[in-house]
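What follows is calculated from the coordinates using simple rules that are stated; it is not laboratory data. Only a predicted model underlies this, so the values are computations on that prediction, with no experimental measurement involved. Cβ atoms are built from the backbone, for glycine too; each structure is taken alone.
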Structure P
């Protein structure tokens, strides 16, 4: 008898798999896993079909680092990050007035998925992403103007996924891919 679709366990997403691989690599670099154990667990994570199978690859690992969230806030003025700065897994940007410019093109991005949560009152925001990044803006609520984002014709592979969420009241968000 063939099981019905609702009887099958839910399949895992690529984001879940990427997060698991990152956790295994972090545990190895911190000395929690031997080289052989990391290889075996990576194989389990990469071949897992369900969340239970993926969970087996992560058993007994230390909890994820809570320091992967950062907040940048300003009541007024300019918020600017550029050059070789370390991008956290989750970045919260809060500004009542003023401009925001985040340049991720030369930043150190250690996570396959980066969540940027914008809480902006008024003023413009500009985000420059790496050339091979994939950008998602569906979770961003805008009151006044929609974000401007032109997807690249030839998108690269292996770049980070940048998910932008939050609320922008007045102003416009411009997202562009770095040229190099």
Structure Q
């Protein structure tokens, strides 16, 4: 894991596609690392880059692209917005996503020691609203866990990581 972290840290300060400067590492997952980045016009976003060993797999690259497709099948204020998909100069696919301020529900639980019942029920209500909207579009998330639930500084819940979402066949998409 130290080698993987070091490899991810090396991207900080670099520029992607001549327009995205990687400002800092936000987190590392099993398939990708997420960074805060600044576009050359000044817009700040999150960039999720597949790990090089994952990017070599055609199936895993396809899964990564499905995340962008799944999220863009429906619009909901409780889902992180994916704004672009591209490829790094070294061949790793990346997503450009809205940059969120706050913490995962896992981090919040660890920091606070517990989450009050009323607050947890509100989060679960927001989660169920997102999942209902996704299911209405034929999208099944398949990886709901505390790490994939993000509490914004406003208190609103955002659902992250539709990377292993499944889209039901025959579902019509909005034009």
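At a glance:
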| quantity | calculated |
| --- | --- |
| Among P, Q, structure where log10 I(q)/I(0) by the Debye sum over Cα atoms at q = 0.17, 0.21, 0.23 Å⁻¹, for residues 37-124 alone as derived comes to -0.80, -0.99, -1.11 | P |
| Label whose coordinates, when distance in nm of label points 7 Å out along Cα→Cβ at positions 93 and 149 is calculated, return 2.8 (choices P, Q) | Q |
| Structure (P, Q) behind the derived value 1, 8, 16, 19, 19, 17, 11, 6, 2, 0 of P(r) over Cα pairs in 5 Å bins from 0, in percent | Q |
| Test item: distance in nm of label points 7 Å out along Cα→Cβ at positions 29 and 61 calculated as 2.0, pick one of P, Q | Q |
| For helix-only ellipticity at 222 nm (-39500 (n - 2.57) for each DSSP H run of 4 or more, over all residues; to 500) computed as -9500, the structure of P, Q it came from | Q |
